[in-house]
Structure 1
Amino acid sequence: MLDVQLGQLLAEVPAGAGEALDLVTGFDDALARGLARIGEEPAAALAALAGALAGTPLGERVGEAVEKVTAGSVGDDHLAALAGARAALLGSVHDALLARLDTSLGRTRAPVDVSGAAGPAADGQVTNLLAGCRGWLRELAIVGWRGVDHELVSSADQAIEALLGVPELRGLAVLLDGLAAELRASSPVAMMDRLPARRWADLWTRALLLAQKGPWQGEAEPVSGRLLILGSDVHEHATAVRVQVHGVLEPAGGAPSRLVRASVAAAKVDTIVGPTVWRLLSGHPVLMGALAGHLAVEITGMPLLPGGDLVWHDDRASAAEEADPFAIARVQLAAATATPVTPLDRHPVRIAEPVLLEGYTVDGRTLALGGNTVRVDLDRLPSCGPLTPELVAASTACVGLLRWDAGQWSVQPLGVQATVKKKPVAVHTGDWALGPTDPKVVKAEARAGDVVAVLRERAGRLLRK
């Protein structure tokens, strides 16, 4: 990316974005206090939310919901309307930011196809499970975050366990499990000095919308071609880990290349940390081998969702030739069509656009390129990989993700080129996907023992009883 492009991107926040975010903050404050008894300030915040959406297709439903909730009637339909209003405001900010990013980078973005997005009608079991989820989310909204205790958090356990048994609902299950885990660790929330109100409201909103009718992904199309990997982003909490791979797909038949993602995930326990988490993903040897070896991947008939996500099937992939992520970024990134964004994913914090940065300097958490500076998000560097803050500080080139959070843009490195002990090195997040290559880390893992193998053996023993 040229420094002039970075300068265009870092210009002032799009018009109206600040006002929209202020409305969201007002709703989040009301949610934190609880909707059981709406005071004067939360009532004004909800009224402002309804006023902002009065001229939209949501206006009538949101206005009715605010009226009912303010009067003390909190129903599922009312909460769904409020969650939809909040998501719509954040979606408008997302769209404005993404449009500025695309303009600055000269990036073409494919339109999203939402035909058939609602999927098939839910059966009786799924309907009951979703109703149970909505019931728990309703209780959270009624008591507010300050009213959450261990008993309320634990009441979600049965619903989450049941959701995990339905493959198409596991995404919602992991989302609820993550929210419950954070609330459990913070309980009693009333004793907390400061609430992560925006984050918890984000999780609550997404969960409530997903719990209306089940999965909302759209129809997948089978694609074949060559996947060129740019880098991998690791998302982890105490009970789950997901590796999201960003890459360029060269479709078979000569169609234009496009940016895509591919994710694989696994359940875990909080004792599995660091490089050991890669062992949980050993069921995907082709993808893990491609990350560790910097290889291209040939895919055949791989489902691709409207939002640009490949539904990964390792048996539909095979390793190909070596493919350096930096060479891919330099040659392919500018011309690739960007990933479309589905409606439920329109949120500023979900912006994660692959970019190539070269010729910069790093000072602490600030990256300087030309006359512009941007924050480096070191907090997102995963503990399971070899990429460290020290390597980022010594780097002059990186393949990373442009993100927007807390009112500013930042870059999350996925791989860097640096000079270490006067030698050039290239280090990527996924280099240890087949196990660590640093002798010190290998020895530390050997001393600790194979935690994954031990836990699997114990689980197998319990199942045999």
Structure 2
Amino acid sequence: MDHGRLGEAAVGTLNANWTGAATLPSRTQYPHQWSWDSAFIAIGLARVDQDRARRELRGLLRAQWDTGRLPHIVYGDAGGEAYFPGPGFWDSRGVPDAPAVRTSGIVQPPVHARAALTICARAQDRDAARRFLAEVYPKLAAQHRYLGERRDLDGGGLAAIVHPWESGTDNSPAWDPFLPDVDGTGPEFVRRDMDHVAADERPGDADYAAYIALAESYRDLGYDDLKLLDKHPFTVEDPLFNAILLDGELCLAEIARRVGGDPEPHYLAARAVHRGLMGRLWDDERGTFVARDVRTGARGTAATIAGFAPLLDPWLPAAVRDRLLDLLLSPAFMGGCPHPVPTYDLREPGFERHRYWRGPTWVNTNWLLWVGVLRAGRPDIARTICGSTLGLLERAGFREYFDPVDGSGRGAHDFSWSAALALDMLAAVDDHAAVPLPTG
């Protein structure tokens, strides 16, 4: 593998998607700024361009709501018809605590504290890095405070998502048990997501109609989280979202320490998430973490990529960690295909090689697992994930996702987080260095 050539191509992809203020996930498919995309992009940029990495996060944080909500889309200059749902659908300017810039009303997994700490860890100018952390820390702390206070709907220590899009794994089979009560027979709309990607690689029409109905429900509540349990049909605790939240709290603790703040509240928040993960989402029968409906207490049954995310938890009991690793290495996931890690159990009848989050391999979830297995003390698995990921990118290019069976690229072309996280993995391989992991 030619690491130098792959790195140059990755930088070229990120440069081509740069608008001067933010990096688009893809010029064609996603013509605005996406929240967790920008966090992953900043992590990669930290290896090659510190100024761009900082600007990436600053550009996103300028769109933070007064409540601390960090929206999943910040709309740029592309016309409203370029992507659906657009800014008019969300009507964020009609909400008192929303910013002047047009945004969506939902969130995405909080990878941002991890991104800020990584930028600092990669910086040569330590003073500039500390100033940057001091600048963004209050905003990142507010983001986590919003999730911990407004989205912990019943005091169980976990943040609930109110839409599958908030998970980042939009049409995962994990959400299937929680969608039947959603009425997707609302007003007609025109999908834009299949203008550049084949229909069999995107969510189906019925799922998409349910997603739009859920977004309308939350919007029509004025994005008021206090009304969710009474009036909104989707309130779900996701293991991936909450494992990232836990990791983010540990990163905030380290950031607080570096800027003279108090790390203890973040350690306490991380511990609360740990207890919630273990008490609510661990499925001992299946040996994985699953999603849970806050309103009913019912848990899902799907074994998906999200179930491995709690490997990011440094307090995970050894027996739980080992069972997760056994499942990860089994024929259901890494042991069952040549291009891991698939996002859904390969043995399930609903597994689909090409359809978005119902089977394909993604670079960002591979990166998260890479970090997680390093934290779990398994550098051998980390090497396999890293090598497989870089091999996919070298052969198929910086695609949005990949067929785990034949390795073909799927979804959008020239996808930014695929390029950015390749830079981070390449640098770690060449430096023989892992991602910085605060333990708390």
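A value of 4.0 for distance in nm of label points 7 Å out along Cα→Cβ at positions 162 and 386, calculated from one of 1, 2, originates in structure 2. Computing P(r) over Cα pairs in 20 Å bins from 0, in percent gives 27, 64, 8 for which of 1, 2? Answer by label: 2. Out of 1, 2, which one gives 15 for relative contact order in percent (Cα under 8 Å, 6 or more apart) as computed from the coordinates? Only one of 1, 2 returns 15 for relative contact order in percent (Cα under 8 Å, 6 or more apart), namely 1.
Any read-out appearing in this document is the output of simple, stated calculations on the displayed coordinates, not a laboratory observation. Computed from a prediction, not measured in an experiment: that's the story for all the values here. Cβ atoms are built from the backbone, for glycine too; each structure is taken alone.
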